[in-house]
Structure P
Amino acid sequence: MPLPFLPDSARHLTERTSIEQFAKIAAIDLSTGIAPRPIRTTYIRDGQAGDRAPFLLLHGFDSSLLEYRRLQPRLSETRETYSIDLLGFGFTDRTAGSRFAPEDIDRHLHAFWKATIDRKVILVGASMGGVAAMRFALHYPEAVERLVLLDSAGIANGPLLGKLLFPPLDRLATGFLRRPSVRRNISRSAYFDKQLNTEDACLCAALHLEMPEWQQALIAFTKSGGYPSIRTQTGNLSLPTLVLWGRNDKILGTKDAAIFERNLPGGKLVWLDRCGHVPHLEVPEASAQQILDFCESSERITATETT
């Protein structure tokens with residue numbers, strides 16, 4: 001049974017992966033120190049625990065863990081896999097009180113990692129989730145074994161103009177983003193194959209808008225400036241990193257992919273053909289295979305170096 005606080009409109013989901021991912025959503029109350037009371041945090045745990053590092057999947061901007069509905073089941077066939085709704089996003093509670101700034105998201109994610117995993121993970125981040133993953137690895141190196149970046153943000157600065165928003169323009173801006181036609185066009189731009197922009201996909205991308213204080217949290221995050229550029233810090237990320245990038249990314253373009261490969265000491269860039277901004281949704285089989293091959297290869301190298 002779905003958790004009682006989740007949106008009722010999920011009953012209109014039609015694709016098997018969407019229905020199954022939604023049904024797996026669990027919640028944990030986290031004491032983080034950034035809010036006066038514990039924050040109810042939504043996540044999915046799948047796969048069997050073992051000796052190898054589990055995956056922890058981080059979604060993109062104004063999204064949710066449903067973004068991983070096609071990738072998480074494939075990764076969990078080989079090892080334990082978690083996805084989480086970051087602070088201020090997805091179905092995680094926004095009413096406990098927080099500034100929803102990037103540093104709050106960092107601390108909330110660390111609280112989740114400590115409470116549920118508490119061992120090194122392979123951190124996978126898509127778009128905004130990529131810069132969140134890199135920040136986490138920099139701040140909490142004891143928690144991260146490897147990184148996987150999917151068409152990642154982090155080279156350019158976040159939405160700095162958001163700091164200038166003031167009522168009622170802030171609500172007008174987020175109200176515009178709430179419009180189904182606007183969200184459908186954004187979703188369509190993310191795909192190379194436009195046929196993948198189905199009604200089910202649009203519903204998955206919009207369900208979290210029904211959560212209490214979605215608008216207030218998005219305004220607070222935007223007015224904080226969002227994620228600043230991490231370009232000058234990438235040289236400090238020496239852990240093995242796979243950069244997966246769609247050759248037809250119309251959201252971030254393709255120039256940043258080479259910058260990541262050049263600046264990340266342990267970076268490896270793999271291009272995905274006939275793919276846009278969301279390889280985990282558009283080519284999940286190829287994405288999963290690249291991720292699993294990367295992990296097994298880097299684990300073999302590590303094992304050889306320690307013997």
Structure Q
Amino acid sequence: MPAEIEYNIGILADMIKRDEKAVVAFYGGEPTLEAEKMRKMMNVLPAKKFVLQTNGFFLERLGEDVNKLDSILLSIDGRKEVTDFYRGKGCYERVMKALNFLKRNGYKGEIIARMAASVKTDIYEDVMHLLNHFPYVHWQLDAIWSTMWDVDEFWKWAVENYMPGIKKLVRFWIEEMERGRIHGIVPFLGISSRLLHGGDGLPCGAGRDAISITTDGKILACPIAPEFEWNVLGDLKAYKKIEIGEPCRSCEVYEICGGRCLFAYKERLWGKEGFNKICHITRFTINEIKKYQKLLMHHKENLKYPPYNNTTEIIP
């Protein structure tokens with residue numbers, strides 16, 4: 001897609017005006033490389049909420065305008081050595097610098113650590129580390145299109161590390177809830193919210209409640225797959241919608257999972273085996289939380305998450 005925006009922002013503003021609950025998310029690449037365009041859009045677009053996904057390197061370019069954002073997701077993968085292994089030396093410190101910038105400016109919005117969980121990740125240790133610094137932690141699994149491992153290596157890690165770590169992390173979360181404190185572990189909050197309050201379809205809303213607008217004005221269901229024909233829904237004048245189908249809709253956890261990920265559903269790059277293995281991990285995570293549904297009911301009103309589409313996909 002073109003490097004520069006080619007569509008008329010006024011047309012986009014008119015489209016957004018028709019949505020009384022419109023959320024606009026800045027997504028990249030790195031949106032803060034175009035800080036001035038971000039400022040202009042936040043001043044022009046009649047959205048109710050603004051969200052930013054960023055690596056944090058240039059967040060200070062927004063200055064006081066950072067306070068116009070309702071949610072900021074900072075890309076950080078856990079402990080320093082893990083983050084720097086994936087993203088390069090110094091990345092951890094740059095994200096922490098961005099976090100301190102937000103705190104110094106009295107930022108009142110939602111701050112979310114956005115992890116990718118991969119070969120070096122210890123999900124328990126890395127999430128616990130980030131909870132010491134961030135009010136909310138979310139993660140996605142490095143699966144399906146990963147360059148770090150194949151399905152067998154991924155599954156070995158899942159069985160030996162990830163699923164035992166999830167079990168331990170859920171237990172910590174529940175024990176803290178019993179003491180009256182609900183930690184901002186986003187997948188657990190989102191799963192609990194769907195268990196208690198219901199849900200419908202993909203939690204991220206891709207292709208139905210959420211769309212991605214490219215620099216040339218195309219409308220995509222999902223921002224990560226611009227080159228796939230099924231993903232192109234139309235343009236700013238008109239667009240269609242897309243839904244998850246079978247086997248997801250017949251699954252016993254569909255109302256909570258919603259199909260997990262549109263791209264993974266459409267492009268099963270690890271084949272049926274990989275698709276089923278990730279479904280197994282999803283069921284495992286949901287069932288670990290369902291064990292404590294009676295306790296969750298006592299905190300029902302505090303377990304509505306997310307309050308709006310803040311671009312957290314909920315199901316890792």
Structure R
Amino acid sequence: MTLLDPKNDFVFKRLFVDAPALLAALINAVRSTEPPIEVVEILNPRIEPEELAGKFIVLDVLAQDTHGRRYNIEMQVRRHGAWSARSAYYLARTLTQQLNGGEDYPSLKPAIGIHLLDFELFTDARHQQQALWCFELRDRQQPALKLGDELQLNLIELPKADRLGAGEPAMAAWIAFLEHWHEEHTMAQIDYPPVQQALAHIKQLSADEETRRLAFVRERALRDERTDIRAALEQGKIEGKLEGRLEGRLEGRLEGKLEGEAAILERQLVKRFGPLGDETSARLKGATAEQLERWAERILDAPNLDEVFAEN
């Protein structure tokens with residue numbers, strides 16, 4: 001039996017909605033320096049039919065722990081154009097949606113984002129040795145000083161993390177699961193119980209015909225989205241080439257027109273003042289349309305060349 005891919009965001013959400021204890025284990029692995037938490041509630045357990053077929057949608061998991069902190073967990077398989085703006089927007093919304101009418105700011109609990117990326121977000125050579133990132137509100141000059149705990153965004157670049165062997169043992173086990181779930185030998189080497197439980201649940205989901213159908217529907221939507229993006233990019237390239245050609249033609253016409261006007265003015269100047277020096281000829285060839293027009297107006301009345309080319 002072919003196993004469903006846990007990086008399919010429908011399968012990912014089904015896995016952790018069905019097993020909140022596994023979600024808590026994943027959160028604790030990502031935030032290994034913080035006290036362990038327990039997930040008490042999944043706030044968005046439903047998956048609507050229109051979400052499955054919807055393009056440019058990420059099926060996230062929104063959870064809350066015993067202290068009221070909220071966690072937005074996403075499996076992201078493609079990089080959007082405004083990726084950082086989108087991530088910041090949804091994390092901020094996770095924070096602001098906590099307040100009801102009449103409630104004050106002290107009632108806000110931290111909003112923590114955990115985004116598992118099936119791509120490399122930071123591709124600069126300086127960032128090739130890091131795959132686990134944590135962004136918070138900190139001072140630029142004194143980064144040890146944090147403004148507060150209200151917002152935190154954790155990013156895991158899965159391909160890079162797998163290549164580097166990044167993370168503490170629990171995090172490394174989750175990374176291996178998400179990258180190598182279909183490799184029996186690799187999975188057999190992992191002795192971290194939550195990951196083995198997650199693998200067992202993936203096998204259960206994979207054996208269910210309806211779940212496989214819905215996973216296919218979701219994969220088809222994601223594939224169609226990728227096709228649309230490629231088509232838009234290709235169309236943009238074509239339009240860019242056409243625009244470049246038109247601009248080139250217009251520039252060519254303008255240059256030709258200026259050259260013609262400069263040549264006419266040069267003949268008029270020679271007829272009025274005699275042979276021109278190389279410096280004057282070069283000045284005519286490099287002139288703008290406005291300069292040529294101004295000099296042409298002066299040629300009849302100016303007593304000499306200096307007056308023709310005077311700045312005032």
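None of the figures in this text is laboratory data; all of them are computed from the coordinates on show. What you are looking at is a predicted structure, and each value in this text was computed from that prediction instead of being measured. Cβ atoms are built from the backbone, for glycine too; each structure is taken alone.
For the read-out semi-axes √(5λ) of the Cα gyration tensor in Å, for residues 93-156 alone, a value of 29, 16, 7 was computed from one structure; give its label from P, Q, R. Don't skip to the end; give the middle numbers.
Values: P: 19, 17, 9; Q: 29, 11, 10; R: 29, 16, 7.
Traced to structure R.
From which structure (P, Q, R) was log10 I(q)/I(0) by the Debye sum over Cα atoms at q = 0.08, 0.10, 0.12 Å⁻¹ calculated, if the value obtained is -0.54, -0.67, -0.86? Write out the running numbers ahead of the final one.
Details: P: -0.32, -0.50, -0.75; Q: -0.36, -0.58, -0.86; R: -0.54, -0.67, -0.86.
Computing log10 I(q)/I(0) by the Debye sum over Cα atoms at q = 0.08, 0.10, 0.12 Å⁻¹ on every structure in P, Q, R gives -0.54, -0.67, -0.86 only for R.
So if we calculate mean count of other Cβ atoms within 10 Å over residues 13-20 for every structure here (P, Q, R), which label has the highest result?
Numbers: P: 15.9; Q: 12.5; R: 20.1.
Ranking P, Q, R on mean count of other Cβ atoms within 10 Å over residues 13-20, first place is R.
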